[in-house]
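The next part holds the structures, each set out as structure tokens.
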Structure I
């Protein structure tokens, strides 16, 4: 019985057929047929995801944290549903939330990023049944939207349908990542499930051999005319010359990796990178994470059971272990053994000419077409190589980065950019549970090198050296991010003082007698005003919606420096760097904490502030009125709210009907300051208004010179709203 044909009490046979796991094409001749395809794909995904969580045997297990670097499973159960609502809200496709609390606590916190909040003390998790009911409400909303949304073909990235496909593919990613966490639960917290049956075959592994592959030039990047949904990092272009190399015929099996374990590989530090040695010291690992040893025998933990170590299944390890094995193998063989680069792996991948939308049967243990586990490494052969795709992901030497021409999608700017830090390596090919976009030829997924997925590796022999992953020197090249780094940390232009510093100095002039316990920098961008507030306050939270910006402040705090490029003219750039030492922030950096968040729907722990500073934020909110109604709840009595903005209202950020000002009311001019007074009174008293200029450099000869208005508001205890 295969994973997709097993009978489930939850999923009908129609939902489990192969057609429903093939991503819909973006093109077509019939609008109604395309709606039906998207609806089927959504409902199959939604139900499949819920069936995975049926493996969890008790409600209590939803709240366990078997992986301390990730949230409990209750978060992931709710997260994929709230993703739909949050993206539809931000995209102004819907204007009403289903559950503000859920859409806040389930919004962010899925990877080991410093701005993710993994402190469980901050969470009052809802019950499992409450999340089930919420998921049902989201399902109804999305199905209704599919029936009624405007739709033209082909689907483009500005289409409502694109946003829905984004949500569907996002849930398919978490189908896989959630299965890894379930795999870490105690056995008494999980149970078997007819839809998720593992392979039952195991035996001795074949001897691995190196087979030659002829090098050539290869162009990386998903062509724009490929008619399936793609993530931002897939697009763009990079052309590379790949030298000839020899490649392992099979994935590294448990049996082959066991030789490394028996040779003391986990104790011989010369095989490990510096990062690997640090991980070994922390983890005390002596074998792969999913192995265990009982009474002298090795066993393997699968999704919900333990079996004697299947020697001919692929080993599952993190990048650091795979790299150490290759170094050991190179020493044993006396040859240049290493992991393949992304480009070398893609040369191998081209031996398989089909993609997920082309094949009738997957050419590997992929797309849930076979098992809910790995299987023997000698099952799926294509042109002499086995498991080119499927079974387990395959680690590469390549830290993920964007191709030339990379552009983020405005509704999901933090899908890829937080991983462009030299610390996340690509793996390719998909695993047994990789479906949809994950199973496609052009997919590019990356994890931190110490993370575990259903991931293994194959090795190559090549004389071509690669840059050590520990030595990647990152310069931020995203044009907008670099522009704001220069705005916050760079030179002053035309004798106009640094804007974040000027704003915070002005805040302090008005709040000299204010208790200096907690401050919030909301819309903190790349973090200069957050650090400046820390000169005065005991604790400062910096929150921004964009991970692209947040990660700059995080990097400055944690690594002591940020590097970036700014354009001079044409393709010419200037390289710049700022540091904690140069800014004199070393003594205050520990007061600062950065988080990613939605200013209109903050998590409950962001409260009890003495001062809230919102720099150039109010005219970039999708619902400024609801923000002003909420923000007072976050302030202590006699606390200050400070707003700055040039009031450049734009419909791309805020619907015109929600502008606070800049229009006529009863035939008279109505300014944003008028709107602020109306919405903040009587809870706040206006203390003062002043102007603060700023200059943003675009190129060496082009600048924006702007005047922002600062308004300072005192929250009065006498008019506090219960």
Structure II
């Protein structure tokens, strides 16, 4: 089939597919009623094939949305495949079979030509409320899906061009700010209609057969490209362990264990050993788990070609049913995007082992959902500010990360809500958005800096809901770099900090008072490489811009600054001293890895080694390989263990690429700082490119 179409036509039609998606996005952004869509563009559009594979997305789309759209079409086809007619539109948000969280509503429109489906025009958009227990529909401490809003299985919303009024009325009777959400739905219907019109024009110009042949050729080509890249990788197994802060109900961490096997032309990704599903909101359906893996595979192995579902074909998954990465009803799923970011970081850690020349630090590791809501009794209407402040982009083997940036798969989502728009609609004041001083993951190439945002509450009936992570366990650095910054959301009341929850990053219905100051501190990803190898002049630049304190430059980067210049002799002497002060321990390989009842890794240290690191029972350390991500562990201190050695099992051996009797650096993991008035530096509007020449 592919031979019948010339390569130039394939490229032209691919460009037309992508342009169609761009126009669908533009239609939605310009016709929606919702600030979350027109201001912060929490939406994605796509074209899917007749079998449900992604044919085209745009550079503005969020990959987590789009690849979940691909998975989400499967249950719709299973339910309605033989009954679909021209003019139908299907609605869906079920997280257990292909959705994300309930706020992300998806519409699918089958595109018929001569009685057969050739494509689907699709759109997913975040609605600011879909019902549930709290304004905004979810929090960091929900215990079941029913608290998070209306769950929509595959439903025919439009039947051959006729709206299903019963479904429509039922849906909007169960959401807050119903006029806004209804406007969202109308804009989404307009969006898929625009896509349909433009695909019709494409078929008229080139012929339906040519469009179908190009669709299939693009999918086949993407598959072959990725298989060729996989062939270049070293065969074998790679493994990482990672942790989310808590499940939202108890302070216990959430373990993720991922083993990737490189075969001849395929990648097998196995989540065996990952935590079982929890009562709290830190659970994910299969679509988002697969999307988190795919984004990193595509970014590392084939970053230069347009994204489509053919690249997905060489991937194999084992997602244990009933685990946090493939949960069952009625588990809450508010933490879906927090775990998505954790999965991305874990996969980045794996690829930093596979391709150490293209390493990347841990990502921001949280979407950082923050809701400040109020109720206007005069208008009988809720006000919802839905923020997701962005942090510091991780470092890579080739560059520093950027500051206050969305993640690399975030499309055109901005870093923050526009202050003018927020203040016009809600009783609050955006007081500042600032770079967090010393808020980076240090490394030879550091991450960007996290940002801190302050919002003053101007009403007496507001509340705070938060769903975030990386507030206790920070993102990791790789190849010797330090961990990233910490996420946090706190409240200053009458000049004193008030904790809105006993679990950092997980807040439900905290009542705010007039004049409370909500402080949001966004984390930063990890760096790459030893910070003692960073160019001293680059450290000086950060100090002169007041992004890094002189104390941190001295303690972490080993740079001595005098009179606004690098003291070269002092720096050489300090770095030599800091290199010697690193701690190393001998590895004794044993038959089994040791985990506690939470599923967390335990390393037993001698009293002398624990004292040397400054750690106690129950605190965290990390083993730091020269290549790839660190292996993190909780400490058990014992008088029966010999000084200078630690027992590790076979999974640790794979993760760290170590042999019995070798030594490895180990260190204490830093603790999160408290939220105060004074741990930020200056307004983020200062250009970051005005650096002193290095």
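Just so it is clear, none of the values below were taken in a lab; they were calculated from the coordinates. Here the structure is a predicted model, which means the values were calculated and not measured. Cβ atoms are built from the backbone, for glycine too; each structure is taken alone.
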Worksheet item: Which of I, II yields 80, 53, 53 for Cα extents along the principal axes in Å, as computed?
Response: I
Worksheet item: Can you tell which of I, II yields 0.00 when FRET efficiency 1/(1 + (r/R0)^6) of positions 308 and 668 (r between Cβ atoms, R0 = 41 Å, to 0.05) is derived from it?
Response: I
Worksheet, complete the sentence: Comparing I, II on Cα Rg over 2.2 N^0.38 Å, for residues 516-555 alone, the highest sits with II
Worksheet item: To which of I, II does the computed value -1.05 (log10 I(q)/I(0) by the Debye sum over Cα atoms at q = 0.19 Å⁻¹, for residues 124-203 alone) belong?
Response: I
